[in-house]
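Pasting the structures in now, so scroll down.
What follows is calculated from the coordinates using simple rules that are stated; it is not laboratory data. Just so it is clear, the model here is predicted, and its values are computed rather than measured.
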Structure 1
Amino acid sequence: MEPMDCLVIYVPTDAAPAVRQAIGDAGAGRLGNYSHCSFSLDGTGRFTPLPGANPAVGVVGSSEEVPETRIEAIFPRSRRNAVVKAALSVHPYETPAFMTYPVDASLPD
C-alpha cells in the first residue's frame, strides 16, 4: 500500500462544500470502494490581518472571528501536490491555514 498522508484545512463554513469537492476530485478521501471521504468539525477561526494583508474577511489591524470548518481527509502521498493545490484553488482566504502529515491507514494483519 502506498504511504498515506492526511490533510487538515480550516475554511469558512460556507466554503467547506467546495473545498471537500475539490480535494475529493483531486484524490483525497479514497477508501476502498468509496471516494470523497472526509471528516468535518465546525468551530471558530480567529485572526488579525497585519499590514500588507488583503483579507477576504475583516480589516487590517482588527481581530476577527469567523465560523469555520475543519476538514480532514487522507490521501496517497503521491497526490499531495494535487490535493493541496485543489484545496487552495477554491479556498477564499489569502493565506489558508492547513497542514499535512503522514498517517498509518493500513489494516491489521
Structure 2
Amino acid sequence: MQKIRKGDSVVVLTGKDKGRTGEVLQVLPKEGRAVVRGVNIVKRHQRQTQSQEAGIISKEASIHLSNIAIAGKDGKPTRVGFKVLEDGKKVRVAKRSGDVIDG
C-alpha cells in the first residue's frame, strides 16, 4: 500500500514550487516520483503529429515523493501512517490529526 496515491491533495515541501498544493495525477512507484497538477511546470519542444500542432508546450514534470506531503483537512502537510481497523481493513492515517485519509 502506498502512502501517496493518485487523486490525493498534496503540498510541495521544497523546491521552486514550495508551499503550492495540487492533485496527484500519476504516481511512478519504481522511480519514487509523482506528477502533480500545476506543480513543476516545464517547457517542452513538441514535434508536429497528426493530432497535435508543433510548438513549445508547458506540462507537468514529475517531482520526488520526498518533496511532497499529503495535505490534511486544515491544508497543512502531514505525514502518513497505517492502521488496521477492527474489521481487518488497512487504512492510511494522518499523523498530524489522527484522521483516516479517504481514498
### Query
So relative contact order in percent (Cα under 8 Å, 6 or more apart), computed for just one structure, reads 44; which one of 1, 2 is that?
1
#### Entry: Computed -5500 for helix-only ellipticity at 222 nm (-39500 (n - 2.57) for each DSSP H run of 4 or more, over all residues; to 500) - originating structure among 1, 2
1
### Query
Who wins on volume of the Cα convex hull per residue in Å³ among 1, 2, i.e. which is largest?
2
